[in-house]
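We did not get these values from a lab; they are worked out from the coordinates using the rules stated. Here the structure is a predicted model, which means the values were calculated and not measured. Cβ atoms are built from the backbone, for glycine too; each structure is taken alone.
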Structure 1
Amino acid sequence: MKLAIASGKGGTGKTTVAVSLALSLAEQHPLFLDCDVEEPNAALFLRPEFTERRDVGQLIPVVDAARCTHCGHCVEVCQYHALAIIGPQVLVFPELCHGCGNCTRQCPVEAIHEELDLLGTLERGRAGALEFAHGTLNVGEALAVPVIRQLKQWAIPPDVGDRPVILDAPPGASCPVVETLRGADAVLLVTEPTPFGLHDLRVAAEVAREVRASGGTPVPVAVVINRAGVGDGGVEAYCAAEGLLILLRIPLERAIAEGVARGETLVAIRPEYRAQLTALWDTLAARL
């Protein structure tokens, strides 16, 4: 099962849950992907030993000014507005380009070719019984989606079968989150019982419900409430009204907060959560 763990906002404890869930399933040799390529931090807790590294990028159009007739067809077919004609020049904006190749294929005079624009790096290795991989977006780059897409293609083998695959998504509900959720069998949303947590949970749940499994049906969506016992009952009421199953409640405890700040995992601080996280996994697997 491929499980994407997401949150509508940062700081909810998403990575805390993802890392400890992976450790709780260690006997099944899970594969852990940190897809938050802008700020990957799961390695701080799992401390993997990396054995492979590769650069990652995407193909960007380059216009041959000598062959270009300034017909404007490339601008018309680019849905991302990454090209523009200004006077006698065709301008390319790499920050907007998604590397689809549409302009190159449809140029009537073949005046466009593509060159690789490096966006970041991918690394993979092991953290004990876990296989670990993450991506890192280069400073100043704007496009995280191609890095996440290539991380998944590189790190998830075609024959993964029933082996647990945990995808730690970026926070929020933007394109990098959608790319992480794409292909997942289930989505676990981590939130906190505050008005901000409720607002962002609503947004994240709407995005997660748009994710489709291979058969075209919506993937199961469940919730973990972190720092339970603070705030108000808005999150609980929303989940009940929307039919979102709450699989785990983690109370606000000083010992947990201090341990996480030291780089310790939840299951190292509170070993009793191993059984609860394993049960969470089994519940989601049964719903599939």
Structure 2
Amino acid sequence: MTFPRWAWLALVLLAGCSRAPTQQESFGATVVATTSTLASLAVGVVGDPGRVRSLVPVGASPEDYQPAPQDIEAIHAATVLVENGANLEAWLQSDLDNARNEKLTVVVGSDGLPVREGNPHLWMDPEFARAYVHKIRDALVEADPPNAAAYTRNAAAYDAQLVALVARTRKKIATIPPQQRTMIIFHNAFLYYNARFGLRTIGVVETNPGAEPSPQHIAEIVTLARANRVRAVFAEPEYSPKLVEALAQSAGIKTVENLFDDSVGTDPKVANYVGMIDYDTDTIVNALK
């Protein structure tokens, strides 16, 4: 039987309409970030949280993370991977090797930035976070040209938020009397934040990730706290508060157990990078004023 010309045309059009769009056509690039803080920065560029995934779960520490099989699958399917570098993710290379994603673009946020004392927490300085965002934008523009304009537009809007965050944070820290701008922290995640905003870290409880400090080290920090009249010792939710509480009691100072740095939080007010820095700043100011 011979089909009339209009029937063939209808079949062709129907086939074209029913074809499932590719991931690139319908959604654009997908991003995997090693941590939830870096994922939040990536969302600022991508615009769609559904296209960004963090390997390290919210609330977990990236410094002693144990990769899972689904991490390899996520990397294999991703367009761009965002890592911090500066030896934060010692576990990542094996995942990259096993994922075998030859088309993957890898963004190393800390590359080209001034890493101090081997400390990887550069993103805690919002000015450095701006540099991370610019790198993520450039990688996405190159990897996904059809959506380049959207990435550029999103990154510009997010960069404006970070500029405002720097100014807002500086203004808040300025309300702390200069002689009281000192901190003792559980692990040294605030090196770059403190350098940017004029705070001093007097002591660090955990000098080696995962290693419990010696009684001698705790005694030294107590002495420093008393000598410098430190008003608080700060920790993060993912760490045990016992050591911090013991130190605070010995030094006669208050304990603050809920700063965020390696991970954003589950509460909406700290569920993204900007909210996290705002919350940390308010917490620090309230403790030190």
When relative contact order in percent (Cα under 8 Å, 6 or more apart) is calculated for structures 1, 2, the one with the largest value is 1
helix-only ellipticity at 222 nm (-39500 (n - 2.57) for each DSSP H run of 4 or more, over all residues; to 500) gets -9000 when computed on, of labels 1, 2, structure 1
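Which of 1, 2 yields 19.0 for mean projected area of the Cα convex hull in nm², as computed?
Details: 1: 17.1; 2: 19.0.
This value belongs to structure 2.
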Mean count of other Cβ atoms within 10 Å over residues 80-87 gets 13.6 when computed on, of labels 1, 2, structure 1
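Upon calculation of FRET efficiency 1/(1 + (r/R0)^6) of positions 120 and 192 (r between Cβ atoms, R0 = 30 Å, to 0.05) from the atomic coordinates, which of the structures 1, 2 produces 1.00? Walk me through the numbers on the way to the answer.
Values: 1: 0.50; 2: 1.00.
This figure was derived from 2.
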